[in-house]
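Just so it is clear, none of the values below were taken in a lab; they were calculated from the coordinates. Owing to the predicted nature of the structure, the values given are computational and were not obtained by experimental measurement.
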Structure I
Amino acid sequence: MDRVLEYRVKASDLEKTIGGILGKVLKQCMGLTPHEISHAKFTPGGITVLRLGNPEGQYETATVKDRVSAGDTVRIRFSDAEEDTESRVAPAEGDIQILYEDEDVVVLDKPAGIVSHPSHGHYRDSLANYLAGYYESKGITVKLRTVGRLDKDTSGAILYAKNAPAASRLFRQKDSGQFKKTYLAVVTDPMQELEREGWHIIDSPMGPVPGTLMKQQIIAPPEGKNALTRYKFCGQCGDKALIMAEIETGRTHQIRVHMASIGHPLVGDRLYGKDRENIDRADRALLHAWKTGFRQPFSGEEISIMAPFPEDMKEYFETSSSPVLPKG
């Protein structure tokens, strides 16, 4: 999907761009990266300018060395057409639930039991395949990129970028910590009084268990990599607790491993639950990506999207006399 950006040059822009040098306008006023500018330079019609007072109202091809004046409109076009078509997600028919969508991003409510993107053994039955099929049915061609993937059994909000520049900006947000995810989890064993107050931090390095495909463990460096989880008590129902969790690092199974390490494995977590009583009551480890927060890749608007609390987690709190869900 092509993405077009337009910017009307202001008089105040001229001083900081040495009299309106277009390359500096692209970088300092429009916030484009060197890679994005290079991409636009080699895209047909990638950089054009509508000069103020142009009687025909036509955009002219421009280079980064050209100068623009106050009132001129700069147009930048990005295209995915030149990228490897073999890497596009194959469209497939399947149900999706859209929580938010704009020109650049879409947030889905991912059900448990489905993978978020094509992988070994799931080349046409991932959520990304179903999303590509949805767009194909509407005659829209997009090259989807998953931002912040979720494990197969984790439900909740998942973000996809709809074009290359949006994806690169969102991945930079992840690197800088602007991209946020908040999880809800149902854990075993009542929490002690001290655990019910404020936020708590688990700062324990993690690494793979040798000889296993996915299983992780708490292990010291260098085998273990830095992993930090924050959690907060939200409510109790019998011998189960609902927690809110945020992760500063994105290690495989991080919340599951960390909560098990402090004696509160997730309900339904057969991998890290150590066969505790009632651990198999649920069909999955009860983990839900409840909220995702990010900035719109181009406008910078702060966006926060919440995914509804899933039924298989809700049933643990149906008998609770007090509300336990956070309000956001």
Structure II
Amino acid sequence: MRKNLLLLFICALALTGCNRKSGEQAKTFTIAVIPQGSTHEFWKSIHAGAMKSAQDFAAKGVTVNVIWKGPMREDDREQQVQVVEGFLAQGINGLVLAPFDKDALVRPIEEASRAGIPTVVVDSGLNSQTPISFVASNNYHGGELAAEEMGKLLGGKGKVLVLRYQEGVSSTEQREKGFLESLKADFPNIQVVSSNQFAGATRDTAKTATENLLNRFGGEVQGMFTPNESSTAGALLALDDSGRAGKIRFIGFDTSDIFVQAMKQRKLDGIVVQNPFRMGELGLKAMVDHLMKQPIEKRVDTGVTLITPSTLDKPESQGLLYPPIEQYLK
């Protein structure tokens, strides 16, 4: 009788241990976070936001291992596809992806889904219904904000340049579309003299593209719009070198210390800023909530704001310009 009781007690302990182990495993997740590139401040902010979210989950007893990996250059769609495919055999629980190309990343994401690995898309859209959530700015509205400010700066008349980013990138395509359509609708006396040139992936390629545009149209334009960090940085360099910085009204996109200084010097009239830190934070949260069987939203808007020299020092602007990257990326 005692032997039977002892045996039952041991079995009960074993079952309790197994259940506890299963519970612990259910609260440990490995998530791959894949940006478009690895160098711009924008992607560092997304990384930091994801790490904050992991820390928040840790405080609740949920362990989230974040693996951060992306291509060096933002135009390397093949390497980003390879990064995604490489993770499929590594036992990860989910992907948080900022796709460079809205079409090229569809196949690997659908392969991941068939393998039981869900995806949350952040920043830029994907032509697929497979992702469980899309966490990003309203990029079209960002373009509208830029057009509205440009119209005010030019007094509703004049000529402007639009230097696009790269073909296939959904986020910047929406910004460009929002700017062009809003300008046409609200400021019919402003003429866009060029909108079919592309900056490329780096500030150097953007500088060259801007120089070419200025050589052709510089004597007749009063305004310019660029849709992301690298295109804005390159255009700013070209305007500075040509002596036109501060003379051509210039609205850019995304944040950088260089842009802040340029606004203080009145060489840049405004930047439309997102909240990439929030994207990383909410993107990872959506993934872990999904894995824990919690309800999540299919679309999460992380906001978009225009910052000008006159609003530069406001607390809300400073919070967007200087997210706590160092606090979470040690």
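Summary table
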item	result
Among I, II, structure where mean projected area of the Cα convex hull in nm², for residues 113-200 alone as derived comes to 8.3	I
Source structure (of I, II) for relative contact order in percent (Cα under 8 Å, 6 or more apart), computed value 14	I
Which entry (I, II) yields the derived value 2, 9, 17, 19, 18, 15, 10, 6, 3, 2, 0, 0 for P(r) over Cα pairs in 5 Å bins from 0, in percent, for residues 137-272 alone	I
Volume of the Cα convex hull per residue in Å³ derived as 140 - corresponding label from I, II	II
Computed -15000 for helix-only ellipticity at 222 nm (-39500 (n - 2.57) for each DSSP H run of 4 or more, over all residues; to 500) - originating structure among I, II	II
